[in-house]
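What follows is calculated from the coordinates using simple rules that are stated; it is not laboratory data. Keep in mind the model is a prediction, meaning the values are calculated, not measured. Cβ atoms are built from the backbone, for glycine too; each structure is taken alone.
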Structure P
Amino acid sequence: MARIRCDFFSEALGMGTSMTVLLPEPASSQIGTAGSTTVGDPPVLYLLHGLSDDDTIWTRHTSIERYVAPLRLAVVMPQAARSFYTDEEHGNRYWTFLSSELPEVCRSFFRLSDRREDTFVAGLSMGGYGALKWALRDPGRFAAAASLSGALNVAERREHPTSPVDPAVWHTVFGDRHVPGTDDDTIALLERAGADLPALYVACGTEDFLYDDNTRFVESARRRGIPLTVDFSPGEHDWAYWDAKIQDALAWLPLRSGGGDRPGVSGG
């Protein structure tokens, strides 16, 4: 894989920002690392970071580069600060940056497929929320979306914050506006989702403080008859869990070539 730390100016944010990008390459003679032959523009996974992290975190705390090397899969990891991937009430336009500007910027810089069947999104914690919010608000863009330990009930947490999130973060992102029922409420997005959704994957450790949020999301999906793959198993809100589960999520992705077998998780 080629790893690129890309610093660029964002029109949506009105400032310079960064992303870390992994691009497939054959690397057939590199000892101890599998490569892949690229024919045409590769599929792309947008991989989102959590609240306390940045665009480098997935490459520093997991072996994501090694995991995707044989899959012929590009990975785009953008910087989104503590924004909950939202156009902040008292900050910046991170939802606009993520959902509108970033894909166009990436395709202008790199050779990436723009086909729905080749486009995926995933993330952890805040990034899990961002991934499913993006997939539910723009379902025609993605073939699949995965959340690992996602903050999937932000609306209620905003109204009754009982998590480690600093109240100042909630104020910066949402201000005084009421979140339930809006496009920043993933439960509400499920309730009004259409039929042509991407495949959905939800994983969370049973010891995670966000476990109840994840079970609420899954229950809402099942009430609507929305199919999704669910992996609730022992685990904490930590990198040991996410390093293991990103491998399961990669194996689950409906890649047109490569990608391995689906993990042994329950459907719903």
Structure Q
Amino acid sequence: MGCCTSRSSDSPASRVTRWRSTGIVALRDARLKVVPNEVLQVGNSLRTLDLTNNKIVEIPQEIGKIVNMQRLVLAGNLIEIIPADIGYLRNLKILTLDRNRITILPEELGSLSNLQQLTISQNSLLCLPKSVGDLRNMLLLNVSDNKLNAFPESIGGCNSLEELQANGNSIEDLPSSICNLVCLKSISLNRNKIRQLPQGLLKDCKALQNISLHDNPISMDQFQQMDGFEEFEARRRKKFDKQIDSNVMMSSTALDEGVDLR
């Protein structure tokens, strides 16, 4: 009787029932090659789906039917294509796609009107869709360690963006529209090919406190001669002085941000 009870409690039907009650499906390190059908059966009760560190190659189009999902974590898989149906996930707040094989994102990404965090580091992205500028509630964008050589001009539409991480790409310059990001606090562009920044960046982005440009061709002299440099430096120092006063532990590289470009 005990064995039968154990098997029954772990049946697909019981898993679906459990997942519906919690709203959470967490299948990390499960050696999955496909998204299990029972995950899709959870339907609109599903709020969080975490499939980190599996061997999933393809995301089924049916994912777009789980319209109440708020957090989708697909890091550490073998995914190459994100289906256009992802655009139906209008309640999605966090989308994590790090460590896959993605080369392009669908334009439908811009339909994720409530998205706050998009992380897609360590992929093979060649460009960002123009529709990224429609993500007006996005706070964090991490596209580090891809194959980007530019941002679309539309990036200036992300008017809630606070943190932009794009280390380890082949970016040569930033579009002038980035100066529209008045909420931007931190930019990390280490290991790129940047020779200059938009002249209005430090002057117009009045919330900007951190810029990290290690291993780029741009020189310290160029940076210091930009309009608004003194105001930027005052904000940066004020932030770190405040952290030190609060006994916050920081690395030496954090203290170098905006100062040591090399």
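Here is how the numbers come out for the structure above:
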| read-out | value |
| --- | --- |
| Answer label among P, Q for the case where helix-only ellipticity at 222 nm (-39500 (n - 2.57) for each DSSP H run of 4 or more, over all residues; to 500), calculated from the coordinates, equals -8000 | P |
| Of the structures P, Q, the one that 76, 41, 26 was derived from, the read-out being Cα extents along the principal axes in Å | Q |
| Which entry (P, Q) yields the derived value 16 for relative contact order in percent (Cα under 8 Å, 6 or more apart) | P |
| Which of P, Q yields 1.7 [distance in nm of label points 7 Å out along Cα→Cβ at positions 44 and 100, calculated] | P |
